[in-house]
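Colleague: Each structure below appears as structure tokens.
No value in this document is a laboratory result; all are computed from the given coordinates. As the structure is a computational prediction, the values presented were derived from the model and not from experiment. Cβ atoms are built from the backbone, for glycine too; each structure is taken alone.
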Structure 1
Amino acid sequence: MAHKHCIVRPGKTSGIFVTDSGEQLILPDDWAFLAAGDAAITKSVKSKGVTWVVQIRRGGRSISQGIWAKKSDITESHREVEAKRKTPEYARRRKAELARRTAKQEKYVMDFCAAVVCFLDFHPRYAAEAELLGREITEHATPVGSGTVARTERIPIVARAEAATIAWMRHQTTSYDSMKIARIKGKRREIRRYLAEQSVEVLRGYRQGEDPGENCPLKNVLVKTSCMLSPHE
């Protein structure tokens, strides 16, 4: 049996929720809230009856906070899912799934690092620096759940590598993090674009095999990183 799962947002009054069409819904007395985070329990609750999916807008995206449903359905789902998770069969499936995810992540990290090094396109004399920089950017950008551009699948990996590199350089080789940016629409984007142009110019020197100046921000970061890694290598 298919159940209706209505997307709502909190209203101005406690216990009132509003649908996308503007309809106001009053929270039933026998309902409870299940916070987002456990997909198995959420799926189980949805299979039992009607739910309200609470979503909010943040950063141009819709984020689910959780669902409202009958308290009895949530309690029953918790009991069923927890019982299933205690079985040997579940443990075997879980172990296999974790192994699959680990292998997938390891491969993605390797592929992403290669894409970063390819984007850097440094002159052969800076091959070691390219590898070092590739590892640094990859380590920062690829952890699962990090929310960085490297974790999105909406754009090709080459575009993710470019965006991640420019973002890394913005934080590591410019004064962006300490800047006081006016709260004017488009101002932060304008500054990021300007800093991106500076970063590309820094990369250009390494791509052409030029000697970096003493004040080259990337050179200073690479030297510092290399010194930090050398005792462990």
Structure 2
Amino acid sequence: MNIVKDRTFDSCLYKTIEQARNFIKTQLREFTHLNLEGVFETVPEYPEFAWYEGLVNAVTHRDYSNSGEQIIVKLFDDRLEISSPGKLGGFVTLETMKSKRYSRNPQIARVLNEMGIVRELNEGVKRIYSEMQRFFLKDPKYSEPDKNSVLLVLDNNIVMRSKRREESILKDKSIQNKWNNLNYLERQVLTTIFDKGEITSEETSKIINRGKTTSIKLLNRLVDMNLIVWTGTTKFDNKGKYIIKN
């Protein structure tokens, strides 16, 4: 595995949920595209209700008798996974979980409900489905992979969103005419600048996974093609950034 970040949250349940929520929000991406009205619109990678409700459900309904396990949230390029120790409780099954409700930990559920964290009694799972559909994403996938845990998988739509992002950038005529002459890394950097509004040579190095010299050569080629401009006062200006040329 190529793990980029690994964080553990271990406190009272209220703080654990909030700390995990705040950290996950910093790790999720946003996608910007031109909507039908010609206005830039930013869409989150996943609807917040879907993954946050999945996190809260995991904390509320996990099997706490298995103290050697923990709730695990994994972020991949194409999906988010939330694994909760313990199989589905009571009479709830994978087929009936949208309509049936069983609380393994009723006291935890009641306290979190009174604190405003558990907000959708009997409706949470159903709304996760509707929120994913509203974002034109695949239905959430629930499973019991080892018969002793519940796994929720939320798929994003990175392929289509990357395509929409490319379609948006190609609405710029000056970029459209030169797009086919760019290699993969140049397109990646130009798209990032288009999304963020600016970029530095250090950020470019991280994006293309190359050294600073290679990054500067790539940026200078885009400058020579009149696609981007350098905003620094000199080439050694640390505060200077590269932006799309108007």
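Colleague: Quick one: Cα extents along the principal axes in Å came out at 71, 52, 29 when computed from one of 1, 2, so which one is it?
Modeller: Clearly, the read-out refers to 1.
Colleague: Assuming 2.7 is distance in nm of label points 7 Å out along Cα→Cβ at positions 55 and 191 as calculated from a single structure, say which of 1, 2 it is.
Modeller: Of the options listed, only 2 reproduces it.
Colleague: Another question, then. 5.1 is what came out when distance in nm of label points 7 Å out along Cα→Cβ at positions 7 and 215 was calculated for one structure; which of 1, 2 is it?
Modeller: Values: 1: 5.1; 2: 2.3.
Derived from the structure labelled 1.
Colleague: One of 1, 2 was used to calculate Cα Rg over 2.2 N^0.38 Å, for residues 95-206 alone, giving 1.66; which?
Modeller: 2
Colleague: Computing distance in nm of label points 7 Å out along Cα→Cβ at positions 151 and 199 for each of 1, 2, which one ends up highest?
Modeller: Greatest value across 1, 2: structure 2.
Colleague: Could you tell me which structure in 1, 2 was used to calculate FRET efficiency 1/(1 + (r/R0)^6) of positions 23 and 175 (r between Cβ atoms, R0 = 41 Å, to 0.05) as 0.25?
Modeller: 1
Colleague: Computing mean count of other Cβ atoms within 10 Å over residues 15-22 gives 15.5 for which of 1, 2?
Modeller: 2
Colleague: Now for a separate question. Which structure, out of 1, 2, was helix-only ellipticity at 222 nm (-39500 (n - 2.57) for each DSSP H run of 4 or more, over all residues; to 500) calculated from, if the result is -12000?
Modeller: 2
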